[in-house]
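Bear in mind these aren't lab numbers, they're just calculated from the coordinates by the rules spelled out. Bear in mind that the values here come from a model prediction, so they are computed numbers and not experimental data.
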Structure 1
Amino acid sequence: MVSPLKRSWSPRGQTPIARTSLNHHQRLNLFGALLVSPCMRRVRLTVYSYQCSLGSVHAIAFLNHLLRLIPGQIVLVWDNHKIHACPQTQEFIGKHRHRLHVYHFPTYAPELNPVEFVWTQVSEHHAGFAPHNMKELCQRIRSGVSRTRISKKRLLVCLKSSGLSWK
């Protein structure tokens, strides 16, 4: 995630400038999952963050995290990102087929993915903020994730906004 600028101010006729020492290659990449109990009594958010480009190694680390975190069967529904479909990730899923049941959202349908609504909330939290360094960006994004994580109401809104049936 990079910091989106939504509003700014400048004198009429002049382009607003937000100064930051981050370049476009500095970003925080996130893996996230909404953990929903079968009857929707409990909803939790788990997030992993990386300051590098994501690959299958990171996807596998996140899946390992989910396997340790959740006892029993896991129904995983995720998008068709290339790191989800790469051979290493598919091999890992194959080894854990007894616990991991994987389904994919249709291609180009982010509106069906509830985690996309989490990222929207996190982006809203740090919109208009121009971080001066990577530490500031990380702190701001982590506070946005925490704000969303601690609110069951926010998490339920993410689930309901996707329009999917959760029964």
Structure 2
Amino acid sequence: MKKIIYYLAIGALLSCNESIKIDTAPLSGTINQSDEKTKIIEKLGKAYTTGTFELANEYFTPDGIHMVNDVIYSTEEIIKGYNFHSLLFDELKHNDPHITTMFYNNGNIFTNQWVHWSGVSKITGQSHELDFYCSWKWENDKIVGTHCYFDTRMIEQEAGLFQQKMAADGETTDQ
């Protein structure tokens, strides 16, 4: 009787394992929410909200290609651009971020970031919100490119108001 129970238990365990199929296709792989790359993107998100996105210089390659929608920026331009947001908005927040890193079977590594963004205009005091998605491409433990998608109209309007205020105040900015 003990042998029958033993063999039934072993058979049950083996049959459970058969239902798990590993997909070896190139665009399959594993996803991780607690790896070092994910933690770095969380850290960069915090740097963005505090106006210290130059921290990205530690992780970006100098010749990286960064895109917002389909507009291409250099590493220097994207860092300046994201830091410029802190001149436009108070209370920058990444609300309820979802960040994971995908390790593809073909060797590519991307960290994916979904965030509900919010900020308060320094010019008008108006609260703004938008959702964005970014992918961060890794090579040799460095970020070689990003591609972010969000509606830029509100930020462009705030940048225009900022430039008008600077001109009225007789100030200039290189942003």
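Things worth noting here:
- Entry that produces 14.1 once mean projected area of the Cα convex hull in nm² is calculated, selected from 1, 2: 2
- A value of 20 for relative contact order in percent (Cα under 8 Å, 6 or more apart), calculated from one of 1, 2, originates in structure 2.
- A value of 1.32 for Cα Rg over 2.2 N^0.38 Å, for residues 68-139 alone, calculated from one of 1, 2, originates in structure 2.
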